[in-house]
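What follows is calculated from the coordinates using simple rules that are stated; it is not laboratory data. All values derive from a computational prediction rather than experimental measurement. Cβ atoms are built from the backbone, for glycine too; each structure is taken alone.
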Structure I
Amino acid sequence: MPLINALLKHWLRLQCQMVATTSAGVLISQDDAGSDHRVVRWPEQESVQPALLALASQVIAKQRLQLQPDGEALLLGQPVVVDGAFWGAVVLRIGKREKLDLQATLKLLQWGMTWLQFLLFQQGSEQRDSSTAGQEHLELLAGVLREPSLEEAAITLVNRLATRQQGERVSLGLCDKRGVELMAVSFSANFDRRTQVMQALTAAMQEAVEQRQDIHVTAQEEAADHPAQLLRCHRALQQSNPAVEIHTFLLRHKQQVIGALLMEVPTAAPLSATDQQWIEQLLSLVAPLLYFRKSASISSMQAVRAGATGFLQRWFGPQHLKGKLVSGGLFVFLLVLLIPADYRVHSDAVVENIDQHVLVAPQDGYLGLINARPGERVTKQQLLAELNDAELTLERRKLASQLQQYRQEYDNALATANRSQAAIAAAQVEQASVQLRLIEQQLAQTKLTAPIDGTIVSDDIRQSLGAPVKQGEVLFEIAADAGYLVQLYVDERDITAIAPGQTGNLKLTSLPGDTLTFTVTHVTPVSEVRDGRNYFRVEASLDGENLSVRPGMTGSGRILAGRHLLGWIWFHDIWHWLRLTLWF
């Protein structure tokens, strides 16, 4: 227990010294019963301030980060969690800082927590050994932390490791965009990276970094244990000095390999498994410090390059293949949305004639003869149908007889010089003559002929032979051969994009292999309801001639309404619906 207390005091002192404006600190643990039973303070010669104890109690109660102003200072409380279990709290009294400085302080505190959690975890498994090892870690880290620059910190690290492990040489390399850069060699303040020995050290560390695993080459190794192609650089380095064994340890920060430490120790005093574990634990604590030191030492331009390199590695490296495929697909999709394309408005279409004549029944009667059918081409004055004229013929004979009788009576009255009777007879003759001419005119109208050259587009009336018809009833509709008109029914949501002069394509159901072109001539301002929705009728004229087109054919038309981005073409309907629904 005295050892762990000494380590905790040592840790708190180092933590408070890392944050320059810290004036006081306290570390409190909690036992299983929930009561505070261990208090470590800094400075040790001063008593614990009540405000620090009060904030520590809040952190223990809420088990989360707490910030509280204290006059001209700020109290910062951080919970301590060891192996998933709540252990206690640490509270520091620091000077008030800007937002960025406070974030840096929190990072330093979280980094120090890694040491503390490691010490407490070791204390739970093997208290004495762990405390001794943890104390060595803290002393070595304190020495590294006191150095003002990255290079000096690296030299301190390799020198102390070489002294502790009695190694012949300890080398440290950190990764950059070109590979591993040799930063320090034990007890060599000045070294030339261009020499053959330094290049061999760099190549061996690069070999371990590329394989992302530690490499240990000892005198007792079996050739089958390590394939030659994975240890080429290490074997070449060992051949230059066969009396040593080589151990390369990787430095990692947040799953990222940031460098490598290469140790050359005599075969007479090899590294034990315990020593290797101790070094791995030390490097897990040193790696974040070296990473932060290196990040702080680079210029702004180098930081931009490093960030860009990391971004490219994350995007184009071998990790997270599924995520990159999804992200790449999303990126390509976004690029496709920015491609301009023709915007076409779809609509239903019907072919109609520009000029169409209607043939109606001239009088009441019965259909006596029908000589035409729907779709048949007819010529002008061609007989199409004939009304039954039997009654009219009898009426004409009757009137002809009466006219002859009235003329005979007129002649007799003139012969007898009966003027009054002659006048009556003359009037009867005139009346009968008019009626006879009317009947003859009606008889002439019983023959229905085509008024123009064209095609019959009305319904079939051949089944109505002998049926009565009323005057004015439509019998035939004849479409002239002058040309065709396309009626397009455009949804009211798209009608604002349509204007006369625009062109389009037409596909007819009867002619699926032909694509016809048309030009919009008129947009009607009146809507009509079709299938429960409002549509506006747009008139268009066909370009060119197609002898296969017939009036009444239906199909689908697409009107070219300008150019827009594909994203707008695909999603503008949804956007307009949202604006209409949400009123913005």
Structure II
Amino acid sequence: MAGSGEKSERDALLLEPIVEVSTSTSAPRRTRSRKLLYSCGAIYLLFHIFWAESFLHFLHGRWLDHTTESLEALCPQPEGIVPIKHKYIAEDLSGLYATEEFKQDAIKLLSGAVQIPTEVYDHMSPVGQDPRWLAFGPFHDYLAEKFPLIYSTLKVTKVNTYGNPFHVSCRSVSDQSKALLYEWIGSDSSLKPILLAAHQDVVPVDPLTVDKWVQPPYSGYFDGEYIWGRGASDDKGSLISIMIAIESLIAQGFKPSRTVVLSFGCDEEADGSNGAAKLAPEILKIYGEDAFAMLVDEGNGYSEKYGAIFAVPAIAEKGYLNAKIEVRSPGGHSSTPPEHTSIGVLASMLVQYESHPFKTTLERSAATYHTIQCFGAHGDLPRDVKKSIRRSLKSDRALREVQDYFFKVKEFKAQVGTTQAIDVITGGVKANVLPESASAIINHRIALDSSLAAVEERDTALVKSLAIHYNFSLNAFEEDIIGPEGPFDGSITLTDAFKMAFDPAPITPTDPEAQAYRILSGTIIATHEASDAYKTSGKPIYVAPGVSTGNTDTRFYWKLTKNIFRYNHKSYTSKWPDIHTINEAIRAGSYFELIKFWSNLIMNVDESDEI
């Protein structure tokens, strides 16, 4: 480095007089001069070191504690929002919801819904061709029977019945319709409606695991604390709580100014193609683009983290791609094999994937960064971590410190970056027979700051180098990259395995001007402050925007509103697994809070003139 040599020479010249003075023949004077000059030299060196170090810190944005903004200011919390115009209805509902009779009725309603299996599977045939869709007829009948006020007050549309929507009266019949659309028409058409979503379907129960359940998976059994069964939490608990809230509002005489729309898909656990994918265009046809004030669908809940209670509504969700690599090469007898079989070539490619994960870096624009700011502002984190969070607003070094701390938790890292997981591998038919083909599926969840195109490009580049090495042709995502003219020793294709890839979701606004987020947050806070848990513990709840690493039906609704929230107001402190495994259950107390939350949200949104 050119500058460092000049600096060393300059320092040497400055220190040179010390050497000359130290050779003086006068002892007393020499001693005094030596002490004086040594002191001056030491002061100079200390100043030089201090100045250099401080300057470097300044360059990194760490000059003392330059960030004056408080941690709390990084994650402001609104006041709890309660209905004013509908104050008396809200008070009556609060009294009703506290009664033992209501609680028992609510438990029975969810229990009955769980007892109707509505399992969906991947790659089901269309309605009218696959008898497994018949399960939804009894469930629709159940809803019509148990919620008579809804079916006599709201407009109910069954969507995707043999491909066509039709309207039904309150007397529902068992048929092969699947998706459900409800419209509670408001008195003021100038107000944007609110859209509440849930799904009727559940993941299948593996017959081999039935004996491992504490309670039978479709019993809907209530043990005094939990309601058991497949769908109790995902997602019939949310669907039934929405229906109970609206049935109760109707019974109390509530008449909305703002239209309320319910959209209940039927195959969210598969790919949504028969449910939300059919509901979305129907809703779009009725209301138009960006017609809704907000959409709330299933998602994160609230739990205790870092010594505080945080509700984390997801304001975005990651993109999705199942990349399939298929390798083909000539077959034959294994006694005379080629240098590399199709399985061997595939294996080397999978090693390439495992050796080159996507680089994950925390950026200030990331939604997860704002989640972390809220944890720092209101959680009980180590002092140095809080300081790094505050400084990270301007300091890149502090931002890396924050990243290093939180990325120790794999869930945080997964929220930020694009992930890859080799989930499926197939190849070969018999020992002693060369495999003519081998394939694998790599599941990607695409980061919010990336895109489907970027991931496809990266995967192509990763595979291309090995295709060249093995002299294989390559077609990636329907584009010839190498070949097809040969000669080649084999072929590689890279495709979207199930034709259901999509980009990351748009990010819902959460800035100070974002009124939809403010109303949602205020409703969460007010509902919590009225809960028995708060009255017992006195612990407040804080709302932090988050990211969903999974995907929901909301991906079909992007055109309807910019305010999409993935949130269920229920506690995730259960001792039992929540979803997609044995012993699915929901705590009755959380279920009751869901009912209160939906009631409050509908009234709060109805009263707002800001969205």
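Of structures I, II, which gives 21 when relative contact order in percent (Cα under 8 Å, 6 or more apart) is computed from the coordinates? Source structure for this number: II.
One of I, II was used to calculate mean count of other Cβ atoms within 10 Å over residues 252-259, giving 17.8; which? Checking each candidate, the match is II. Given a value of 2.1 for distance in nm of label points 7 Å out along Cα→Cβ at positions 396 and 412, calculated from one of I, II, which structure does it belong to? Corresponding structure: II. Taking Cα Rg over 2.2 N^0.38 Å as the measure, the highest value among I, II is held by I. If Kirkwood radius over Cα pairs in Å, for residues 148-403 alone computes to 23.5, which of I, II did it come from? Source structure for this number: II. Given a value of -12500 for helix-only ellipticity at 222 nm (-39500 (n - 2.57) for each DSSP H run of 4 or more, over all residues; to 500), calculated from one of I, II, which structure does it belong to? So the calculation was done on II.
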